[in-house]
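Since every read-out is calculated from the coordinates, none of them should be taken as a lab result. Since this is a predicted model, take the numbers as computed values, not measurements. Cβ atoms are built from the backbone, for glycine too; each structure is taken alone.
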Structure I
């Protein structure tokens, strides 16, 4: 009996932190059990339709699976083919990073600047301007407008405007010439980027405690730029994180715009992205194992980029 007690005490002395952490976790769960009950429906849906599919996709990326036969394990062959033998994927990866590098930061900064300016307006005008800026991201037939603007004949708005000014003598095939396609899609993507992140910034600016601004003025803050850096940005850190996640996801997941404007596939794959490559192999060729490998690579890139951006945002106002 004494030996068991001694062994138990020795074990507790070896792993006190582990047991205390578990005890604290269980105590915290018991204390906030009502919140966990309220979160349960969302967590269940998130688990079923996000976490489990990601895990299944990762497993299928190591198999050959054509939707007709049972998946056959082939190891790293899909990834070897993807990075060493698939030239179109290299083009898609380059285009995707081009989209992310250009549209991600520009749209993120633009969302915050517009939200900051609109927040200074009166409530009625602010509500109207919020709808105006947010409307493009929820418009159903928005691509039809841009197809008219960048039409390749003289009736296209842009071609007609440039020809009237004498800048060009004949129409430019904006959506058929590979040197223009990517730039056109990036422009449209930037126009559509004022979405959920923009609304999050508007909401965050509305919740800033005005007493902090008054206290900052007493402590020596002299202008709006100092107020922005030392009060506004630190107070909005959760919204900044959320906006960053949304903008990164949106910039890496470009596909619908590219297909609607440049076709599928685009000329010489000039507007081909990782997502359109995934659509090609997943919904047209039904090479689900290979498509899962593409999805896994894209998921890894998104997660890695989000981690880096969040670490950078933690330094804001610190």
Structure II
């Protein structure tokens, strides 16, 4: 479906923003579980096991939705390219996450909205005003204030994390180019399957360690959050304006702050609270104050 009125565009943007926020909450929960398991299981093994659970879950959901009748669409060139981009992005980011403080990895990964907005301007001719650019930069400043990464911890893995960020942005660009008739749940399944296969190949070069039932339970739970995050992210990138929706990735950091307090009792310091305020302010401006005067037909109904 295309948007042919300002009202339709605003509705598509709302769907995209809600999907993005929900997806980021899911990814934060997934990252927390995966980082915990990574302390005692090889990275390739945990990504593979989590991927198996996620692939089976998504296949079951796709079948229940009647989408498996279109399984042939998994061979679509753009679906394949997107799945490959996502799988390499996932492995690259998680590898860096296991060797970096989570604050540093989060700060680097939160640069994704900047790249996506740039892609939206170049590839889709979206008109992004100075106000929205300023709001995105303000949000990223808020990210830095919250995570407060240390310069001493930036190393070669930081560059690897930056590479993963670029791959994530490229994946989101490719999501936008996929035929709208292909269900989002199948695109999500293709991603999970691709990540699982890549992890299996990677695992050939790492020793296998017998997982405990605790490992299995935590990775099964992580797969549920991962599947939800994959699906909601796909939906968000297929509707509305990319330059408006992408900055709401920053909500993931807000969820991380809340989770950190609830699980570990971490209380943000004054700088972090200032960063949270900047994030909220930037998000409200982008959602309510940064609309374009005229819409462009780029949205799609949730599939």
Task: Structure responsible for 3.7, with distance in nm of label points 7 Å out along Cα→Cβ at positions 235 and 267 calculated and labels I, II on offer - done: II
- [ ] Compute distance in nm of label points 7 Å out along Cα→Cβ at positions 211 and 259 for each of I, II and report the one that scores greatest.
- [x] I
Open item on the list: Quick check: -1.06 is what I get for log10 I(q)/I(0) by the Debye sum over Cα atoms at q = 0.14 Å⁻¹, calculated from one of I, II. Which structure matches?
Closed with: II
Task: Winner on relative contact order in percent (Cα under 8 Å, 6 or more apart) once structures I, II are ranked, highest first - done: II
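Rank structures I, II by mean count of other Cβ atoms within 10 Å over residues 115-122 and report only the one at the top, that is, the highest.
Checked I, II; max of mean count of other Cβ atoms within 10 Å over residues 115-122 sits with II.
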Task: Which of I, II leads on distance in nm of label points 7 Å out along Cα→Cβ at positions 187 and 219, largest value - done: I
TODO: Match the computed value -21500 of helix-only ellipticity at 222 nm (-39500 (n - 2.57) for each DSSP H run of 4 or more, over all residues; to 500) to one of the structures I, II, and report its label.
DONE: I
Open item on the list: I have 1.00 for FRET efficiency 1/(1 + (r/R0)^6) of positions 51 and 227 (r between Cβ atoms, R0 = 41 Å, to 0.05), calculated from one of the structures I, II. Which structure is it?
Closed with: II
